[in-house]
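Each structure below appears as structure tokens.
Only the coordinates and a few stated rules stand behind these numbers; no lab work does. Not measured: the values here are computed from a predicted model. Cβ atoms are built from the backbone, for glycine too; each structure is taken alone.
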Structure P
């Protein structure tokens, strides 16, 4: 791993924990793909900064538990706009 990859993984981890945001939102904010963000914070960050990895994992676990709610709300907003 290059220094810039390590720095990016740490930066993404800090952003996700500070803002309690999703992988999708972090990817959009930094202009990279969701796959890259996910790989950085779930695989690379584990070896770079284990305490930060645990914090990110906690946020991502919460997001995973709530995603069905967010999806339902998005569908609701979509169909309310067409009425």
Structure Q
């Protein structure tokens, strides 16, 4: 792979049993875990690298975060009419 910098959004979710799961939304299935935040970041960097290497080996396009928009949504469930089966 030629030298270049790619930027990806990584979501770190604290797990109830400890540690963090890291998700890379733009790279489907790119999920990893670390026992603490520094390890989770290291694991995410490694997982992204392996993912990109696999795409290159299979001559697939490498997704980039161009025209990607992320937002948080607040949902007031008290105003929703939800029925459960």
Match the computed value 1.5 of distance in nm of label points 7 Å out along Cα→Cβ at positions 41 and 57 to one of the structures P, Q, and report its label.
P
Going by relative contact order in percent (Cα under 8 Å, 6 or more apart), which of structures P, Q comes out largest?
P
Cα extents along the principal axes in Å from the coordinates reads 51, 23, 18; which among P, Q:
P
Among P, Q, structure where helix-only ellipticity at 222 nm (-39500 (n - 2.57) for each DSSP H run of 4 or more, over all residues; to 500) as derived comes to -26000:
P
